[in-house]
1. When distance in nm of label points 7 Å out along Cα→Cβ at positions 103 and 191 is calculated for each of the structures P, Q, which structure yields the highest value?
2. The value 19.2 for mean count of other Cβ atoms within 10 Å over residues 23-30 was derived from one model only; which of P, Q is it?
3. Here distance in nm of label points 7 Å out along Cα→Cβ at positions 231 and 255 was calculated and came to 2.6; which of the structures P, Q was it taken from?
4. When Cα extents along the principal axes in Å is computed for each of P, Q, which one produces 75, 52, 36?
5. Looking at structures P, Q, which one was relative contact order in percent (Cα under 8 Å, 6 or more apart) calculated from, given that it came out as 17?
6. Given that mean count of other Cβ atoms within 10 Å over residues 55-62, derived from a single structure, equals 16.4, which label among P, Q identifies that structure?
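Rule-based calculations on the coordinates, nothing more; no lab input. Computed from a prediction, not measured in an experiment: that's the story for all the values here. Cβ atoms are built from the backbone, for glycine too; each structure is taken alone.
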Structure P
Amino acid sequence: MELRVAVAGCGKVADMHAEEIQKMPGIARIVAAYDLELLMAEQLSSRYNIPKYYDDMDKMLSIDRPDVVHITTPPHSHLPLATKALDAGCHVYVEKPFTMNYDEAVKLIEHALQAERKLTIGYTFLLDPPALAMREILANDLLGEPIHVESFYSYDLGSSYGTALLSDSNHWVHRLPGKLFHNNLDHLLSKITEFIDDDQPEIAAFSTRRRQSHLGDVRDDMHDELRLLIRGERTTAYGTFSAHTSPGLHFCRVYGTKNTIHVDYAARTVTFERVPREPTKIGQFLPAFEQAVQFTRQGMHNMLQFVRGDFHPGSGLNRLIKAYYRSILDDKPPPVAYRDILRISAMLDEIWRQTVREQP
């Protein structure tokens, strides 16, 4: 069976989805595109040879009857659009952030369960090659019991995304409860939740605005640096979101009872930290050479992945979409557990509760 897929929301993220879906012939094909701006839907259809496009969601659902709908619109529309798709009998992939808040997340998941349809969310880095390599290490018990996790996520305000929201006071990011953080923090938290299994971990959060802005509108209120301390029953975590560190970093560091590993999502490397064990001066030189060997091996592995066509920015998204489609076709649980979606939604609400009051 080949799944019929529709894309709702035809901005930049939709291009990434369309590109990866088109790599799955025999599994899925895109039959329609929807956007409130018909021109946007037409342009996406033209770029990816999608046969139909609409500016009416209900019309698209009734005429093309897709099996799956990808919601890639701004988050304030996720709940109503996903609900429409579920009511039409579709499975739904929702881009992050899942909904505007925890209560909406509960409503959407309950609606999917009642409709007996499957939901998933765009936690693409969960299935990125470095994350898969990290889980292989965990499965082989090379880390031991996790003690502490550090998750770091940089955001480039000079990128096309950053420039768009800084140049437009009406940009939808400014209307989110957590503003800039709200659109990005899922990437940081989704790396922590698999190590902190508590339903309600203790959270301490604070944010600041390092960027100088005197525009006289909501852009002056947007904080761009966030620090988190999360305490579970057995494991703790630090979370850092920064729009100013250079170079931009994206990593997860896991401290265990046997080893510490550094998972670099930007460089696509997973390395062990090595401390001197030899009681000699020579022993102090060895860790640097061992690190060099690790990075050389990782570089060779990445080169092999490149030759195979699997070293590209969309590899995590490709694996996530494919795993989601397989869960539909094989009637298996979706790749991201609903419990984890709800836990992260609850954590986000608590972070906004603590940090929004700090913003002007």
Structure Q
Amino acid sequence: MKAKQIFSILVILLFSLASCREVTVTTVIHEDGSFTRIFTITGDSSDVFFSKNLPYPVDSTWIKEYSKDTTRSNNFSLTYSKTFRKSKELNDEVAADTGWRKQLYRHFDIGKSFGFFYSYPKYREVIKAANPFREYDYQDYLDQEDILWLSGQKIALNKVDSARLESADERANEYFEDVVSREIIKVLQKAIAGLDDQELLSQDVILYQDSIKHYLDNNWDHPDNYIELYYEWTKNPAVKKLNDIEPPIFQELNKKVHFLIEVLLMESYTVEAELPGIIMETNSAKLEGNKVEWKVDPMSFMFEDYMMYAQSRIVNIWAYWLSGGILVLLILVLVIKLVVRGK
């Protein structure tokens, strides 16, 4: 797959997946601080009945229900729901994920803080930056506006916007192409140095930097091919010894590249939070009543941590009744004292 086309192709693929089904994760926070999580998968029968690869793990403890989607013809809905008493229960469940998303750090802080006259229900979810090459500074390639476009916080509404998004996409591709090529060179140099073979010199690898980048431009998702390529470029039989090193020299780089591809192929989904009372704070761009919403795309959390946050306020009626009762009691005590003194 040509590297300069990978992001565009993945975007098209993701739009294709999104057209097959829609996944929404809703968190309904209750006044006592507990909350209910609801997964809704909508699509045709095959998309719904054989749903896999959900954004978060579900097991037999979740309530599962099917229904016909009356708003669209030939569409069905599958829902999973479960109520949690506190955030730790959900965090423990997410940490037990056995799929590729186990490599993503996701943390929830859901509940309620107390302020006597008011209580403050809150929803906070953080997905840590997924970039497997964090040791290379992406800010040398991408500015903050690029991140806004890539993460979906800015949406292309016209040709100028589309050109700006394409420009950010090209710079992101340039970043990954560059860091992967640098990693390949580093791995080869380290492995050759470890062999301590006089027929191989680690400093010679850099002489083939252009060849590495040229091949990478056409296929960068198989770094382990570079031993054979390096042999073809150098015609040095000693290069074959790199195949005998255990564990394989490109094992860790392969893991990083494959994880990157998994993230880029991730299906977009919607996150909703419904809080009791009046929404006081949120970073959501969509607010309807006491419900907020975010769209989570592969690039939403690629380079920077992605946080979804909302806080509402509910009135503690009992606090007002208690305060009123105490005030009435104090007035009565004062009146009684005045009456006693008057006598």
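1. Details: P: 3.3; Q: 1.9.
Going through P, Q one by one, distance in nm of label points 7 Å out along Cα→Cβ at positions 103 and 191 peaks for structure P.
2. Details: P: 15.8; Q: 19.2.
For mean count of other Cβ atoms within 10 Å over residues 23-30, the value 19.2 is produced by structure Q.
3. On the way: P: 1.5; Q: 2.6.
This value belongs to structure Q.
4. Numbers: P: 75, 52, 36; Q: 115, 57, 46.
Going label by label, the one that fits is P.
5. Details: P: 17; Q: 22.
Only one of P, Q returns 17 for relative contact order in percent (Cα under 8 Å, 6 or more apart), namely P.
6. Details: P: 16.4; Q: 13.2.
Derived from the structure labelled P.
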